[in-house]
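Just so it is clear, none of the values below were taken in a lab; they were calculated from the coordinates. All figures in this text were calculated on a predicted structure; none of them were measured in a lab.
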Structure I
Amino acid sequence: MIHGSLNARRRRRELDRLACGETVDVLVVGGGVTGAGIALDATSRGLSVALIEADDLAFGTSRWSSKLVHGGLRHLARGNAALAHETAVERHILMARTAPHLTHPLGQLLPLLPGTSRAERARVTAGLLAGDALRRAAGTPADVLPRPRTIPPVEALALAPGLHRGGLRGGLLSYEGALTDDARLVVSLARTAAAFGARILPRVRANDVDRDNVHATDELTGESLELHARQVVNATGVWAGTLVPSVRLSTSRGSHLVLDTGATGLGGTAVLVPVPGERDRFVLLLPQPGGRLYLGLTDEPVPVDSPDAAVVPQSDVDFLLATASTVLERDLTEADVLGRYAGLRPLIHTHGRTVDLSRKHAVLTSPEGVLTVVGGDLTTYRGMAEDAVDAAVSAAGLPAGPVRTRWLPLLGATRRDRLPSVQAPARLVEKYGIEALRVAAPGELDPDLAEPLFPGCAVTAAEVVWAVRHEGALDSGDVLDRRTRLGLVADERAAAEPAVADLVRRSLIGLEDDPSRPPS
């Protein structure tokens, strides 16, 4: 392995080599979870790889998920047992092998209120038992994801004090996998791929593609580039059809609201809220690190070329607040909303409601020979990547080794039971795993780097320096919106931006000199 640091210096050096005519085995277009997963799968099999992304890693759909690593129950509910099993297996791989440092079990509580019918309770109970069967079939132990159970009212209120108390008959408690941060998973995949030698190149926009060439633009310099590969793979998600017109997708918008956990009266357990008038559809109140909570999600069809496709409309805000309020002691209002975000899902085109469409994936070959990966979801990214690389190896006759990603830990990973022993703040261990020691180290040498970005903020200056030196951040937006997620709340973004902009500027200058020295 080389090293897993991504930064401006490495980007410039590797892009220059490609622009001078070097040909790689696989060139991936798209820096989301699927593209980063493909880059890791291909390079770990011994192939030469480059990944280009028009903006930043995780800039598009991949950072706008519900942060859940689900076990396939929704696929089983739609009669697709094979996809449900595959999803449960991929959840197990992510939580138990490749990224235990970025994942954790999350309790999910369905409150049993007077409006919960016997039929609905029976359906949900059967579903939870089926989900537990999927967990066991995937090999995930109960100490990673505990078994579901029925709990009494007093325990339900202890887990979620803000629940409506009138007529509460207890709850159904289950467990699902959750990510500390979806954007961090993408960055970790990209850095691990870089450690195997992949060229990870943000701010390089693909304008036109065919099987073995990409016409691109360096977004930092405006330079036109001609990049060469033995096989080009289009992993641009909802934008796949703009590069390969033969690709047809159905696109849906999933909206989330950012709330303060204390304002809802909830704690560390998620709450499932049945959508009135719908069968087996729920919105979720999802607790997050730092006292935040995400309320989501919607599933509305949208045209991907609409300028407002990824904007949360007022109708989604009203729907989410009203639905969540049906199980809470106090009604949520728009004054409780600290931030909002929407992500676009690329679904294989078919007829019917987007909420009913399968999340299965496919690898398509265009008349020009470009491979395009479509469909799927965050949990199954690894399997999608494996199928895409298999297709590239077959199409271009590439000399690839065996698949390694089923067992390959991402940078920072270690066994789950060893994470508590890492001698660094727990908050950093949740984000960086065993690399938390390296992230915190500059603050031990320079007390200024151990300081928070603003009073009351958990993120330190050292984390900003790490993002620039090792995680490929090129400007303050990369740090605020994807490496730290402070940008989700406008007030926090505004408070942090001056310090972040200064730290990024100084760290980029440092990269031109001695990359091991902290900024002066």
Structure II
Amino acid sequence: MQIQKNSGPLTGTHDDAQYREVRSRLQEIRDLQAAASVLKWDRATYMPAGGAVARGQQIATLRKLAHDKLTDPALGELLENLRDFERSLPYESDDASIVRLARRDFDRASRIPSSFIATLASHQTETYMAWSRAKPEGNFEAVRPFLEKTLELSRQWASFFPESDRVADPLIAEEDEGMTTQTIQGLFETLRSQLVPLVDAIAERPPLDDRILSQDFDETTQLNFCYKVIDRVGYDFDRGRLDRTLHPFATRLSHGDVRIATRVRPNQLTESLFSSLHEMGHALYEQGIDPALDGTPLARGTSAGMHEGQARLWENFIGRSRAFWECFYPWLQGMFLRQLGQVPVNDFYRAINKVERTPIRTAADEVTYNLHAIVRFDLEVAMLEGHLAVKDLPEAWNERYRQDLGIVPQNHTEGVLQDVHWFVETIGGQFQGYTLGNLIAAQLYESALKIHPEIPVDIERGNFETLHGWLRRNIYRHGRKFTANESILRVTGKPLHVDPFIRYLRRKYGDLYAIAWD
């Protein structure tokens, strides 16, 4: 066994043997999880529809096997025996962190029967396929029974943690360790109180012209451009690939295999572009994790919020910046001469940053986006706590959109069926990460600029290493070693708060819309 330099010596041969056994068991668990992830990736990209039932069973089997190994009492005993070993090492050492996180995962997983995991996995595959058929038709009734069962299973999951204050808390903890319903609602209420007047002020200004983005753009050429851009930014294609899918995603199979899937539409250039940049942000995080952590519980992003922070940073703070397009716009013009050859870069920059009240979350601008996420989070909590029945979800969805964004979706395709999350995961813990991610991205980027104010100039010149390297050193390489709250405090010196994000929006959109904020 090669001990990390920051770990210090093991306490003796007995600890040495037990630690080796723990690492071996953890690797087996990760191998099973990775195999299931490969099947999920294929399900969302190339699998024929006829494979859905068998695929659900295959994934369920692998997840059950992984869960059985994770909850094996022998592993729990080994981890318990290593408490003294863990305490003998610095908190931030690799070995102590592996034991600490493995014990945390064991304790949580041991609450959940393996039969439940298998049932949930099989149901999620059936629900995903039902959603993929129902969404284009806007047929909510076709998926309603599946969603009702998902809600039942989500509540059952929460019931395994009876000490929680709120039903959603255990589900939130699965995605954002250290966050609770109460803390998230507090952050979101503060954010919403500042976003609503900001959106209203922009809505009173003349709208920016974005018609240039809705021309006919060849799909293969779009994908080629996305490939060139993310390759230039730093995505390692020797350890990844770019494919098409219905709903964009990124997945880590190992340190040497982190994949991206994006969505392409012929008459909407920004769909593929910003989806690819977003998923690239997720993938850069996973590719940047210290390879020594592969096969351990540390070898993935620390939380949904931190992961979204990386995705939103590259998609918006960088990808929608003027500096970014000073670099890449000549490439884009060259690939779409007929559509963009006579369009100045400033017109393109203004078009991609248009603020508009839209029903589609993934197409929303930076200013309105978080209102979409907050609506979903509130509806999740309401369903879990019994205040909202699934049959009433479409009506509740439309009413919240009317109240918060001043619009009502025209149909269920652009309404309650638009997101895949509730149809492939649990209800609860699925959407808070998006808004937490925006707040995290703003706070991290503000800190990076204080240390490296040259970053925008570097980006304009096509040099992304200053920012990418800063993120690798401070966030990526640690994987899951620190919680999101610990990472934010370590890197920025402050706990997570909304001020950096609001400062960023006011500065950028004040310039774009000629608004002098009070």
Structure III
Amino acid sequence: MLYFPRWKIALIVAVVLAGVIATIPNFFTADTVSRWPGWLPSNRIVLGLDLRGGAHLLLEVERDSLISDRLETLTDDVRQSLRDQRIGYRNLGVRGRTVSFTLRDAADADRALEALRPLSNPIPSGMFGGTPVSEVTLDRQGEQIRLALTDQGIDARVRSAVDQSLSVLERRLNALGTTEPTIQREGEDRILVQVPGLEDTGQLKDVLGQTARMTFHLECPEGSLTEAMQGRPPAGCEVAEPADPNDGPILIESRARLSGDDLVDAQPAFDQQSNQPIVTFRFNTRGATIFGQLTQANVNRRFAVVLDEKVITAPVIRSPILGGTGQIEGNFTVESAQNLAVLLRAGALPADLTIVEERTVGPSLGQDSIEAGEMAALIGLVGVLVFMVIAYGLLGWFSVIALVTNLVMIMAILTLLQATLTLPGIAGIVLTMGMAVDANVLIYERIREELRLGKSPINAIQSGFSLAIGTIVDANLTTLIAAAALFTLGSGPIRGFAVTLGIGVMTTMFTAYTITRLIVSLWVRWRRPKTLAL
């Protein structure tokens, strides 16, 4: 157990040196590291929000807005279903959480109920399925038919909206290039967003706060804009306000012919003729087919691009566009074109999100946390050093060397993996320091037992390492399982603690057994001790 071939010694030394080299950038400022040659390591440990400072937002799904949008969609579905069956009706509208209308002919009641029955079919209770819930109830009272939203269905819609928003927000933040954002559910209808190191909280709120609901509408073929603005729009049409105050409103069809869901890509660009910033977009196969058919059948009609109920642009269709690509023109700046492209690439949020809590953690507070963590680690290191030296003498010093190597390896792995270090993560490192010497304590106590049995120092050391390895592996393996469970089931600070604890367990098994054993082996070869003070 004490014999190390030269290749194994060289491998252990190479691993430790690699860890030291990977850790070096953490002791210099980011500006200094950025000026280093490209062949030198440049990654530094990623600090979490509580250490580095940054933005903290708590978002809430607007339930009322979600209900309003669902009622609007339900109204359009009812209108379209009745038109398809040529069923006469009047007074179609929303009253509370109910869509109702009156039949012109009571004899059409059965046909109307049959046509509308698919709208009341159960829906999945979650984003990925689940027990279906009844979202809409359908009933008739004489000539009047009503479709009402249920509380159970609304709750399912809210849960689904939160699930979808989590993935959309994650894509948006990744597109912004932020480092290790935290996005997680809080309760039934809230989402927590933390972005370490982001100084421009205004940009974060702009990107997260927009729903980016992009739809494409044809200009209304009939009716007067003046009459529509006076409250008398043609059936199926509405007045859309422009995003640019310098542009005028436009009368468009209420029905969206295409939506942002049909987009597969959006990029900022410059118009080749005007050199103004624009956003180019590309549809998927379905969207490209519909877009081509629309432009073929509606040449010389305006085609409005609507984002969050505001018309960005409404160009006239000069000729059919069959390639499935197009561009959005407007009074964009380079930054606004970039942000719009990010929003469109990330996808549309299924509901409006309201910021209910906003906090920023300043770098000074984060620096205080770092200094407190460093002090705790230093005190722990000194305490362990004193105990091990007093209890085990020279072998205790060997344990301290292995412990310092352990800390270097933890920092190196955190740096290479770009894992986020949080204040609970520092607590995990301090805890690892105490656990790391446990393995050495087990080994040294076993050596003491062997010495009491009358074995020579070399044989006692040999037996101590060989007999203690099983206990060391078992103890650390159970801790590693606990860390894995915390990382899998926990969130936020708990996961940060689990990461450093798990890494610390693995480095402990390497340093406490391999490094300590190598140092002891080299010392035994050099000194050939006849006695061992333990």
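Using Cα extents along the principal axes in Å, for residues 141-180 alone as the calculated read-out, with 60, 17, 7 as its value, let me know the right label among I, II, III. Structure of origin is III. Structures I, II, III were compared on Rg/Rh (Cα atoms, Kirkwood Rh), for residues 133-388 alone, and the highest value belongs to III. Computing helix-only ellipticity at 222 nm (-39500 (n - 2.57) for each DSSP H run of 4 or more, over all residues; to 500) across structures I, II, III gives -19500 for structure II. Among the shown structures I, II, III, from which was the value 11.7 of mean projected area of the Cα convex hull in nm², for residues 157-268 alone calculated? Working through the options, I get structure II.
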